[in-house]
Structure P
Amino acid sequence: AIAATRQAIAQGVPGVLGIHLEGPYLSPARKGTHDAHKFRLPDAHEIAVDTSLDNGVTLITLAPERVPLDDIRAFVAGGAIVFAGHTAASYEQARDGIAAGVSGFTHLYNA
């Protein structure tokens with residue numbers, strides 16, 4: 001998906017401004033229509049790939065109670081905008097995620 005987005009931006013496809021990666025770093029308790037069997041934690045390689053879009057916006061939705069805070073920081077350092085979503089985070093976990101770089105929310109209260 002990132003390679004296709006990169007190509008679309010390079011070709012000037014109208015309306016393609018970036019990519020929203022909604023998963024696979026989500027909470028099974030708030031999976032919505034996502035397949036929880038595909039959920040996982042990011043590793044260094046995935047963080048590098050997920051933040052590799054040179055032009056355009058990369059938005060990553062994740063569950064801050066599942067993703068290590070250092071990984072959230074790495075996504076942000078790589079240029080991604082990180083939102084919390086599909087999450088069962090407690091107040092403290094959400095607060096810690098925000099301190100690590102979470103700057104918005106996806107599907108608040110409905111997934």
Structure Q
Amino acid sequence: QELKTQIRGTNESLDSFFLCTMAIVVYFMQCGFAFLEAGAVRSKNTTNILIKNILDSFIGGIAYYVIGYGLAFGAPNGNPFCGSGYFAMSYLPESKFSHWFFQFVFAATASTIVSG
């Protein structure tokens with residue numbers, strides 16, 4: 001029984017590590033989009049494009065923190081369309097932090113793609 005508990009804990013740790021590692025890899029896509037967009041404009045507009053990409057990530061992060069994760073993955077209180085918990089990460093278990101970060105990175109990347 002103790003061995004099963006240790007294996008379960010190791011599996012959860014490895015899952016969190018993998019999610020965080022892949023989230024960082026996906027987040028590096030922001031750099032690729034920045035280079036792509038900077039190469040598509042004149043050199044005088046490069047700073048504006050880079051600031052726009054940074055703001056996409058920042059504003060996307062704040063919005064996802066406040067309402068995004070709660071709507072997508074919050075506890076369903078009789079509403080099959082959206083969740084109603086975990087807004088601003090309130091009462092979010094520590095075991096879900098890596099999942100939150102992984103989903104945030106995809107939301108931020110999607111906002112950069114749309115604005116690009």
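A short reminder: the numbers here are calculations on the coordinates, not readings from a lab. Note that the structure is predicted; figures quoted are calculated from it, not measured. Cβ atoms are built from the backbone, for glycine too; each structure is taken alone.
Listing for the model above:
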{"item": "Relative contact order in percent (Cα under 8 Å, 6 or more apart) derived as 27 - corresponding label from P, Q", "result": "P"}
{"item": "When mean count of other Cβ atoms within 10 Å over residues 24-31 is computed for each of P, Q, the largest belongs to", "result": "P"}
{"item": "Parent structure of the calculated result -9000, given that helix-only ellipticity at 222 nm (-39500 (n - 2.57) for each DSSP H run of 4 or more, over all residues; to 500) is the read-out and P, Q the choices", "result": "P"}
{"item": "Computed 14.1 for Kirkwood radius over Cα pairs in Å - originating structure among P, Q", "result": "P"}
{"item": "Highest-scoring label, criterion being Kirkwood radius over Cα pairs in Å, for residues 40-87 alone, among P, Q", "result": "Q"}
